[in-house]
1. Assuming 0.70 is FRET efficiency 1/(1 + (r/R0)^6) of positions 47 and 71 (r between Cβ atoms, R0 = 41 Å, to 0.05) as calculated from a single structure, say which of P, Q it is.
2. Out of P, Q, which structure matches -33500 when helix-only ellipticity at 222 nm (-39500 (n - 2.57) for each DSSP H run of 4 or more, over all residues; to 500) is calculated?
3. Which of the displayed structures (P, Q) returns the greatest value of distance in nm of label points 7 Å out along Cα→Cβ at positions 111 and 135 on calculation?
4. Tell me which structure, out of P, Q, gives -1.13, -1.24 once log10 I(q)/I(0) by the Debye sum over Cα atoms at q = 0.17, 0.20 Å⁻¹ is calculated.
5. Taking mean count of other Cβ atoms within 10 Å over residues 55-62 from the coordinates of each of P, Q, which one would give 12.6?
6. Hey, mean count of other Cβ atoms within 10 Å over residues 39-46 derived from one of P, Q reads 10.2; which structure?
7. State the single structure among P, Q that was used to calculate FRET efficiency 1/(1 + (r/R0)^6) of positions 23 and 119 (r between Cβ atoms, R0 = 35 Å, to 0.05), giving 0.80.
8. One of P, Q was used to compute FRET efficiency 1/(1 + (r/R0)^6) of positions 31 and 63 (r between Cβ atoms, R0 = 35 Å, to 0.05), and the result was 0.90. Which label is that?
Structure P
C-alpha cells in the first residue's frame, strides 16, 4: 500500500488482496479488471473502508487470504466494526468484475463469479448496495473517499500491446 498526504487528506493506492479502513479522511485509489472492490461506508460515523479481491472463494486449503472475496468481505466488515460501525448503518458500493481478457471458454468467468460472491455476501449480511459499476469488458479506476462515502469512477480502455518489430 502506497500513501501520500496533501491537503489534510491521506491518499493511498490499494493493491490487490488488500483492505484499508480509516477513521481519518482518506482517498483510496485502486485499479480493477476482473477483480472486485467493495466500499463500505457508515454515514452515521463517517467511517469507510475498501477491499480489493481477485478470486471469489477460498476453499479452505492453504493460507486464508483477502485475495478471495469471501475472506476479503468478512475481514472488511470485521475491521470496520472494530471502529464502532454498526452493520445496520453500513451501505456498500461495489465495482469491477469486468471480463477484460478475451476468452474462448466461458468456464472461468472470474469477473462474473467475483461479482456474484460480493453481492451474495452483502445480501446475506443485510448490507444494501447503494451504487455499483459491474461487469462489462473494460477495466476501472476508482477513488474512494472514506470520510464521505463518495466514489469517483473511470473506465479504462482495453490494453493494446505495442506492435512487434
Structure Q
C-alpha cells in the first residue's frame, strides 16, 4: 500500500463530505422548524405552569403560616380564658366552703346554746322539784311538830331556814 491509498482512506472525499454536511444542515433546519419550536413552546408553557404552581404554593404557605399564628393566638386566648374560669371556680368554691363552715359554726353554736338553755331549764326544774320535795318533807315534819303544838311562827322560820340550807348546799 502506498501513501496515496492510505491518504484516501484517511481523508474523505470532498463531495461526500459536502453532501453529508448539507444533509446534516437540512436535518438541523427541519428539526429546528418542526421539533425545536413546538418542544420549546411546550417546555415554556410547562415552565410557566410550574412557576404558577410554585407561586400558588408560596402564597398557600404564607397563608398557612398566618392561619397557624392565628390558631396559636386563639389557643393562647383559650388557655388564658380556661385558667381564668378555673381560678374563678376555685375562688367561688373557696367562698362556698367558707360560707358553709361559717354556717356550720353558727349552727353548732346555736345547738350548743340550745343545749345549755335546756340544761339550765332542767336544772331549774330539778331545783323546783327538790324545793317542792323539801317543802313537802318540811310540811310533814311541821305537821308532826304541830301535833306537839309548837308555835306556828317558829315553825315557819324553822322550815324556811331548813329550805335555805338545803338549797345553798
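Any read-out appearing in this document is the output of simple, stated calculations on the displayed coordinates, not a laboratory observation. In this text the structure is predicted, and so the values were computed from the model without any measurement. Cβ atoms are built from the backbone, for glycine too; each structure is taken alone.
1. Q
2. The value was obtained from structure Q.
3. Sorting by distance in nm of label points 7 Å out along Cα→Cβ at positions 111 and 135 in descending order puts Q first.
4. Corresponding structure: Q.
5. Source structure: P.
6. Only structure Q yields this read-out.
7. The structure behind it is P.
8. Answer for the origin of the read-out: P.
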